[in-house]
1. Consider the structures P, Q: one of them gives 4, 17, 24, 23, 16, 10, 5, 1 for P(r) over Cα pairs in 5 Å bins from 0, in percent, for residues 340-395 alone as calculated from the coordinates. Say which.
2. For the read-out Cα Rg over 2.2 N^0.38 Å, for residues 92-307 alone, a value of 1.21 was computed from one structure; give its label from P, Q.
3. Supply the structure label, taken from P, Q, corresponding to helix-only ellipticity at 222 nm (-39500 (n - 2.57) for each DSSP H run of 4 or more, over all residues; to 500) with the calculated value -11000.
4. Taking distance in nm of label points 7 Å out along Cα→Cβ at positions 404 and 452 as the criterion, which structure among P, Q has the greatest value?
5. Using P(r) over Cα pairs in 10 Å bins from 0, in percent as the calculated read-out, with 4, 18, 29, 27, 13, 5, 2, 1, 0 as its value, let me know the right label among P, Q.
6. Given structures P, Q, which gives the highest value for relative contact order in percent (Cα under 8 Å, 6 or more apart)?
7. One of P, Q was used to compute mean count of other Cβ atoms within 10 Å over residues 116-123, and the result was 20.1. Which label is that?
8. Which of P, Q yields 23.1 for mean count of other Cβ atoms within 10 Å over residues 108-115, as computed?
Structure P
Amino acid sequence: MTDDIRPELAYLQERLSNTQDDTRDAARDKRHGKGYRTARENLAALIDEGSFIEYGQLAVAAQRSRRDYADLQQNTAADGVITGTATIHGAAVAVAIYDYSVLAGSQGYYHHKKLDRIFELAEENQLPIIIYTEGGGGRPGDTDVLTQIAGLNISSFSTWARLSGKVPRIAVNNGYCFAGNAALFGCADITIATRSSWIGMAGPAMIEGGGLGVFEPTAIGPADHQEKIGVVDILAKDEQIATEQARNLLGYFTAGSADWEYADQALLRQLIPEDRRWGYPVRRIIETLADQGSFTELRRVFGRPIITGFIRLEGKPVGMIASDCQQLGGAVDAEAAGKAARFLQLCDAHGLPVLSLVDTPGFMVGPDSESAAAVRRMSSLFVTGASLTVPMVAIFLRKAYGLGAMALTGGSFATPVLAASWPTGEFGAMGLEGAVRLGFKKELEAVTDNAERAALFDRLVAAAYEGGKATEAAAHLEIDAVIDPADTREIVVRAFAGALNKGTGRNMVDTW
């Protein structure tokens with residue numbers, strides 16, 4: 001065997017090396033100077049080692065008519081986006097990682113062709129896809145392109161959007177993400193952003209060009225604000241944590257876990273306060289019920305009366321919604337309803353069974369609630385619930401009142417494959433206190449003494465509670481069972497396994 005390298009191979013090796021961090025040391029050092037990682041460093045941290053097949057690595061910006069070709073190879077490497085296939089946790093995936101060191105991560109002619117290719121491969125081969133979106137949007141300087149005017153007949157955005165419901169799509173962002181980059185970010189099923197992210201449908205230049213003023217890029221869509229309004233599902237400290245989260249989230253859609261442990265389930269018996277008026281941290285219930293360390297929450301600070309996220313039970317992935325009675329008493333407001341509906345659609349599209357932990361006095365009411373488009377947004381929960389094809393199990397922790405409770409169970413207590421309550425469950429067409437005030441208004445007004453009126457009110461509420469407690473609801477067959485909280489985990493697993501084995505929903509053969 002000879003060590004001689006033919007000129008063709010030597011030229012290829014030189015061209016490929018021009019795309020690597022070791023050769024592009026100035027660009028690498030600039031990223032590190034900001035405390036950021038390079039695109040290829042993020043790629044290496046994201047995927048299984050040695051699994052990457054790169055597509056379009058030799059592309060450069062379509063600017064040969066205005067720049068030296070050697071300069072383009074070095075400074076517009078891969079035309080600003082790394083695309084290819086790989087594995088994560090052994091599962092095949094597609095990846096697209098924007099390179100901000102190339103023309104500010106802008107989207108050029110060959111850049112879009114690369115996106116189109118990897119999106120189409122993901123669709124054809126049913127590959128989950130992870131995209132890093134840092135960049136400034138469309139690029140006006142591709143002078144080699146002489147056959148288009150506005151360049152609006154590209155398919156990247158429609159192809160990316162068409163993947164919705166077909167494959168899981170996770171977007172990760174660090175730094176500036178404006179215009180077309182932000183559109184890709186916003187279309188994703190799950191969005192992760194670092195605290196050093198600014199995300200907006202227009203950047204400073206476009207805003208100024210539209211006559212709307214001059215703004216610093218850091219004034220546009222800061223990540224902490226985007227988290228509060230529900231644009232960002234998970235806010236991460238930095239790129240390392242964001243990448244770890246992306247790997248973790250992908251696992252809920254691609255694989256079960258063979259190694260799992262769980263807490264002493266008897267602890268669940270003590271987590272609901274004896275006084276029914278007191279709140280409690282429902283996340284403690286979730287973390288006790290789930291496999292240890294398996295709970296990942298989405299949109300934590302948006303739509304706070306409902307918690308949405310993923311857990312594992314015996315290593316198997318489950319989508320979960322839960323009432324948070326420490327937020328508006330668990331009342332479902334417009335934001336929470338929209339958040340839960342979107343999450344249920346995601347679970348249904350990708351075959352994840354849903355566990356619903358219910359403790360709600362119903363939908364949030366009042367003029368402020370209606371001004372938030374409550375009628376439309378709350379109703380979306382019924383529409384989504386009615387279309388679910390995956391099995392749902394509902395566990396009533398305490399309050400289950402009115403339309404809000406029905407909405408959290410797919411639209412009806414008859415929708416879940418199992419609707420069971422803890423002994424602390426209480427049921428009614430509306431909250432007990434409100435029902436007593438309305439139903440016994442005349443009787444209460446007839447009592448002139450304040451102390452006597454309060455005592456009568458308490459007696460009427462206690463009587464209403466006795467009539468609507470969990471055992472009575474079960475006796476009237478409005479729910480399926482009342483269970484020992486310590487048995488919840490085992491019962492939920494059995495219910496899901498039975499439903500999936502009978503073909504209810506989309507059976508995730510690799511997990512359930």
Structure Q
Amino acid sequence: MIDGALAQSVLSAFVLAFNRWVIYYFILLNSVYVLLFLVSLREVLRFVRRTFFSDYEQILRSEMTWPISIVVPAYNEARTVIDTVRSLLAVNYGQFEVIVVNDGSTDDTLHRLVEAFDLKRTDRVYRRTLPTGEVRGIYASLATPNLVVVDKGKMGKADALNCGINVARYPLYCSVDADSIIEDNALLRVVKPFMEHPDEMVAVGGIVRIANGCEVRDGRVARIGLPKKSLPLFQVVEYLRAFLSGRIGWSSLRSLLIISGAFGLYRKSEVIAVGGYDRWSETEDLELVLKLHERLHRDKRRYRIVFVPDPVCWTEVPATFRVLARQRNRWHRGLLQSLWFHKKMIFNPGYGVIGTVGLPYLVLFETLGPFIEVLGYLMIGLAAIMGLLNVPYFLLFLIFAIVFGVFLSVAAVLLEELSFRRYPGWEHLAMLVLIGVVENFGYRQVLALFKVKAFFDFLLRRRAWGRMEREGFRAAALPLPPGTATR
């Protein structure tokens with residue numbers, strides 16, 4: 001009887017202590033979010049004012065503008081790859097080439113490319129600077145001289161990117177996913193930091209937006225719209241929050257750790273110097289950026305890795321929870337892999353703000369956060385069963401948490417409206433604000449569960465890319481109206 005009372009007393013003390021600790025953690029986390037949002041707000045407004053006077057035509061015509069190799073890894077992307085390649089070939093830029101690397105697709109990705117662009121097999125010679133899998137053939141066309149298609153055995157996305165880097169002729173390369181479309185002036189905008197800081201700039205990331213619901217014609221987004229399904233709608237708000245309220249802030253603080261694999265521009269020589277992309281990583285884009293930070297800090301060099309919010313890349317996102325679960329599981333496993341591999345950088349002042357702020361944030365909030373959130377729900381239930389739950393206090397905390405979550409989402413939507421205004425109608429804005437409210441009641445909790453499962457998969461060394469089913473881009477039903485194409 002005494003042991004039972006003691007056990008209950010210990011459990012009660014633990015539940016109460018945990019709940020108090022969660023409050024402190026919540027305050028710290030949301031203070032960081034507010035700080036990032038305020039920094040992002042300042043930087044976005046400054047960027048919009050500066051961009052208003054930017055002369056991209058001068059960059060386009062300048063002989064000093066760096067040529068770019070666009071590398072597109074493709075595996076079973078038959079539904080979207082033709083639109084992607086057409087959008088890339090139509091970009092408003094001076095000297096560039098498009099290199100599509102078919103990584104052992106089992107569908108008709110290669111056949112569709114060959115047929116659409118009248119490609120022929122060539123004997124092109126290239127330097128195998130980075131080790132890759134066997135290349136089965138290189139295809140080109142006289143009609144489209146700046147398009148190259150490389151056919152190779154399946155070795156994964158990282159290997160395909162390394163192969164594309166080997167074939168690339170130019171000093172800068174841009175990685176673009178095969179299910180993505182970039183806007184006409186995206187390369188002009190993303191290369192601008194390299195023109196402004198040619199000696200220091202190493203990598204530049206651009207914003208990624210959701211193509212679900214948009215209409216595509218000839219590889220261009222003809223009409224911007226919102227997805228019809230609820231799950232992609234949640235991701236629209238999530239992406240706005242992550243990019244406009246997150247990466248802009250981290251970039252301003254010199255702590256940008258992620259450049260999306262869907263759209264990023266890199267100095268080729270620096271990527272080759274760190275050994276290119278790693279095949280062991282399941283988030284090769286994150287791992288590459290961390291490797292660059294580590295090497296450049298170790299060599300005590302002045303460098304810049306930045307995010308630019310305006311060069312837009314449109315991409316298709318999962319439309320079902322099954323596919324979304326695979327994607328987020330892989331993303332989180334990849335984060336844990338990279339944090340473990342670069343653990344010596346964490347809390348290490350020798351790596352500057354990356355070691356003292358950026359990486360600790362990923363550990364304390366991105367890694368521990370999902371566990372604390374899920375445990376918090378369990379502890380609330382346990383406290384209610386044990387009669388320890390202060391209902392008025394709990395309701396007050398719940399209301400505050402929901403209001404704060406809604407504020408961050410709605411603020412990101414309004415920041416988009418104040419700055420770039422990509423969504424043309426008031427009904428789009430109203431829908432995004434509504435989704436910013438609704439996502440706090442289920443969607444965010446599901447994402448936390450995905451991350452908790454990914455943590456255990458990481459511990460058990462489970463590796464699975466998972467099949468990412470694509471619906472394909474929605475074709476525009478009418479001719480492209482003047483002024484409605486993306487900028």
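1. The value was obtained from structure P.
2. For Cα Rg over 2.2 N^0.38 Å, for residues 92-307 alone, the value 1.21 is produced by structure P.
3. This figure was derived from P.
4. When distance in nm of label points 7 Å out along Cα→Cβ at positions 404 and 452 is computed for each of P, Q, structure P gives the biggest number.
5. Considering all the candidates, the number was obtained from Q.
6. Checked P, Q; max of relative contact order in percent (Cα under 8 Å, 6 or more apart) sits with Q.
7. P
8. P
Where a number appears in this text, it was derived from the coordinates with a stated rule and is not lab data. For clarity, every value in this text was computed on a predicted model and none was experimentally measured. Cβ atoms are built from the backbone, for glycine too; each structure is taken alone.
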